[in-house]
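Chemist: Each structure below appears as structure tokens.
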Structure 1
Amino acid sequence: MGTLEHILDLDLTLQIADVGAAVIIEEPPYQQLMDGGLAHLHAFDAEERNHHALRLKHGDKVTVYPDIIGDGRTQTLHIASIPESGMTSLLKPSQKHLEFFNGFENFGAIKKTTDVKTTRLDDISDLPSIDYLKIDIQGGELQALQNGLQKLATCIAVQMEISFVQLYENQPRFGEVDVWMQSQGFIPHSFADIKRWSIAPTVRNNDVRQPFNQLLEADIVYIRDPIKWSGMSHDAMKKLILIAHYCYSSVDLAIYLIKKLEEENVLPSASVAAYIEFMRAPKP
């Protein structure tokens, strides 16, 4: 039984960028690609204290950048009083929206502000063209994308945090982000995570983290529109198969793309069957 890379006849390294890449408890969605030696990670984290952990985790398969990604201008960084809240942002927290949710007045409290120079993705000369992007920078995602069109010209998958409620002033909401992403040739593929939160002052089971129904944020996955695959190279289709399989267990997307490659005589006619056999084989 061959590997998926063997089935795809693929001998390429995926270039992954993670903007906001601090090492946390949860494994990143691309971990299997890293473990399999299939990718090189370009990790962006302005906190130098996190750089050692990133290098320790990924070894020589990671390049770490200290840049704060934005539009290239000097902006104001709002530093959260509680670092673990993850709410440090280039955007100012919106007090009236924070008050809507239990606990968020504390989470969004600002310790201090400081001016920082931001960097456009397109201006980072050492950064290659990116195949797969993960980005979570507290409301700054759309600005980063809009200033990285060259580096992301061949990007085939993006996972980003989006907000249903503006926790920050002038934060682009989900609708704005979605319209822009679809204008760039992407379609929504899945929600990797959906976060709900309880509305103040009602608390469920004495735990502010136990929600009812109100949507707060989500991690959404976009992919290049596979229905328009004629604009995607064969190698890009193969890379998307790897991302679909290893990052999101999207077997149907993988089979759809393998079948297209069969039809174009890029892969042997038995490739879908080989993939299904690979899926069914016991894993170590």
Structure 2
Amino acid sequence: MEEIVRISCVKHVYPDSTEVHLCGLDFVVRKGERVVIIGPNGSGKSTLLYHILGLLSSNEGSVRVFGQDPAHDYDRIREKIGVVLQNVEEQIIAPTVEEDVSFSPRNYGYPEHGVKDLVDDVLRELGISHIRHKICHYLSGGEKRKVALAGALVLKPELLILDEPFEGLDPMSRRELVSLLNRLCEKWGMSVIMSTHDINVISQMADYVYVLGQGGEILVMDTPADLFTRTEYYRQARLDFPILIELFRLLKEKGLAIDMPLDVKDAAEQIERLAGMVGHPHP
């Protein structure tokens, strides 16, 4: 598949002399992939995303996004990238939902009828057409996040970047957002790069996971299914195990013949199989 992002051993020094060294493995994203970044506070998750967006320039190493250095040539690729930052309050800049979502296509010089079609489409996709004339300031937290997402998706980007997208969302809103993002990825062939502290969404949202350690070291890249068996990396990154994985890890330690489940359905099928074996033991 086409490679759209590669970060190679990037070092960034902040004004207070804090250093983040994103090294150990190259960070690579290919077309259509959903990539999740996990790690403790201070591990460099946001630093990595800001380099992709050209908001930071590296002191060492290489950053390439769609073949360009975003710190110097972001204008060449900006229409291919959508972004939702952690604090969506800072990202919503217009008074009403419709005005905010239409900002990017208007700013890029799209004709007015084209802007209207784009806005209509994305509001319908996200199920928020009914709030198009609402004042953004009075929306709920979940609605504001959807408005910011609509602004990021209005031009149907090839790459969507999400910084802690589930922050402050209740469980129902989180499940809805995961379902929505997965549907749009499949429909549009869009790539996603997402940082999160929510370990429990990894199996639902990732094709590949990068684990960052303190100071930015990229410890490992793996699929969710394989990563769940490599418990040493969770310890190195000071992360809790996903609840489901912790349960199955403890059951396996007690001698039960089970595998680490990829999702709740897989877990339920394994438990059902075990229950059947207990109810009908072999002679």
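No lab work stands behind these numbers, since they all come straight from the coordinates. If you're wondering where the values come from, they're calculated on a predicted model, not measured in any experiment. Cβ atoms are built from the backbone, for glycine too; each structure is taken alone.
Chemist: Given a value of 2.9 for distance in nm of label points 7 Å out along Cα→Cβ at positions 16 and 272, calculated from one of 1, 2, which structure does it belong to?
Modeler: 1
Chemist: So relative contact order in percent (Cα under 8 Å, 6 or more apart), computed for just one structure, reads 18; which one of 1, 2 is that?
Modeler: 1
Chemist: If you don't mind, another one. Matching task: 42 is the computed value of percent of Cα pairs over 16 Å apart, for residues 80-151 alone. Pick the structure from 1, 2.
Modeler: 2
Chemist: Same structure again: One of 1, 2 was used to compute FRET efficiency 1/(1 + (r/R0)^6) of positions 144 and 216 (r between Cβ atoms, R0 = 25 Å, to 0.05), and the result was 0.25. Which label is that?
Modeler: The structure behind it is 2.
Chemist: Okay, moving on. Of the structures labelled 1, 2, which one yields -7500 when helix-only ellipticity at 222 nm (-39500 (n - 2.57) for each DSSP H run of 4 or more, over all residues; to 500) is computed from its coordinates?
Modeler: 1
Chemist: For which of 1, 2 does FRET efficiency 1/(1 + (r/R0)^6) of positions 32 and 136 (r between Cβ atoms, R0 = 30 Å, to 0.05), calculated from the coordinates, equal 0.40?
Modeler: This figure was derived from 2.
Chemist: Rank structures 1, 2 by mean count of other Cβ atoms within 10 Å over residues 48-55 and report only the one at the top, that is, the highest.
Modeler: Ranking 1, 2 on mean count of other Cβ atoms within 10 Å over residues 48-55, first place is 2.
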